[in-house]
1. Given a value of 0.70 for FRET efficiency 1/(1 + (r/R0)^6) of positions 59 and 131 (r between Cβ atoms, R0 = 30 Å, to 0.05), calculated from one of I, II, which structure does it belong to?
2. Out of I, II, choose the structure whose coordinates give distance in nm of label points 7 Å out along Cα→Cβ at positions 11 and 227 equal to 2.1 when calculated.
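Nothing in this text is a laboratory measurement; each read-out follows from the coordinates by a stated rule. None of the values given here were measured: they were computed from a predicted structure. Cβ atoms are built from the backbone, for glycine too; each structure is taken alone.
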Structure I
Amino acid sequence: MTPPDLRATFRRGELVRPTAGMAPGFVQANLVILPRELAFDFLVFTQRNPKPCPLLEVVEAGSAEPRLMAPGADLRTDLPRYRVYRDGTLVDEPTDLTPLWTNDLVSFLIGCSFTFESALVEAGLPVRHVEQCTNVPMFITSIPTVPAGAFHGPMVVSMRPIPAGQVVRAVQVTSRFPAVHGAPIHIGDPAAIGIRDIAKPDLGDPVEIRAGEVPVFWACGVTPQAVAMASKPRLMLTHAPGHMFITDRRDAEFAVL
């Protein structure tokens, strides 16, 4: 299905599942929605932390239409599942944000590593969570983000196992997409970035790591959710991990040649 078709399906509540592998060739995005009084601090936070929070679009207060990335779409309804954080606590995972919407809310779309997965596949590299029809494994690390105003907390990473002989190729391929996290931030030993058990992700699903494969870690746009738990803003609305906003923009538009 096309991105508009998929968004309409999500809006009707007919498909609630992670979006990895959907609409190949189109940019997917993380979502953060905050009250206006916190929006400037978060904007500065994204500028200071471009690896986990590469900013694609800011939607003005009260509007739910991302006019740059998907004109006509509605950020309140067009994702398969959302999360609601109040004072740093996850309190709900609805499929529709309309009942919570107020005119002081500002929306941020942040690049997602699902975007470069088509390029990995085209390069002959495995994307295990897509092969296994699961969500990508995500881990809260010991790597601190750079604080900004009200926001601080640890970086989250996504992990994909890559054959040892193809790790350099994976770095080359993903480096072409700086707007959606770009090159990995860590390769190899999970403990070096505070991950205790690679088989037990903090978010998403575990995937098989086969003999001869190396865990490769990319900065992840779920970082703001870990930051919400650490910073405790009065309200933060987000996508549910892995349940992304599918835009109308092509991957190739965001590739660096």
Structure II
Amino acid sequence: MYEKPQEVRALIRRGELVRPTTGLAPGYAQANLVMLPQEVAFSFLLFCQRNPRPCPVLEMVEPGGYEPALMARGADLRVDVPLYRIYKEGELVAEEGDVTRYWNDELVCFLLGCSFTFESALIRAGIGLRHIEEGKNVAMYVTDLEARPTGTFSGPIVVSMRPVHESKVVRCVQITSRFPLAHGAPLHIGEPQKIGIKDLRRPDYGDYVEVKQDEVPVFWACGVTSQAVALRSRPRLMITHAPGHMFVTDVLDEELAALW
């Protein structure tokens, strides 16, 4: 287990750690990454403000900048994510471990909250997380719930799913509600068909984990919503993390928790 975020990012930068980041640097917040041309950055910021559950903004870096000074001073957002996705005109054109060759001074970087941030708190409360136990990526699904659009950006909300024992669902809601900057309380509990998910065994992103008979599927809004939005809204360039391959920050998860 890699305990420190600086250690994790150093291994990632050297290309020695290419895997989903769930379970890495426990106790530290993780973040979704979005890079966009400056001409659509304000519209995306407005989209995030209108949709704080899937897209809570942790930091926005000035155009041409790639150091997230608030979340991890000295880090480089172009090389410190295990795997990136590059979209052009709404088409996924590449997955790369380093996006410096796509970089230009017009790009604006956004870090958005991630549900991996509250996973340590769930584990400390005795709520097991099967995707971590089985060494898998979290399961993510595109729903039929529409995000609130802006003039440039629109699309469906994506959710992550974790099976929770039916006796611990209330406690799970209480714990994650303290992390509004990491998607907060569940968006939906049980009955996946009610949010347009036809088959839990076939996630749109990540890996399927079994939901056992005495468990309930619990769904949180997910930052991969930004990628579903890219497919529909078709910006000329959009660079993101690959689902589950997050940016690991130097900020303790409890620093993002509400103090109540």
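1. Here the read-out was taken from II.
2. That value comes from structure II.
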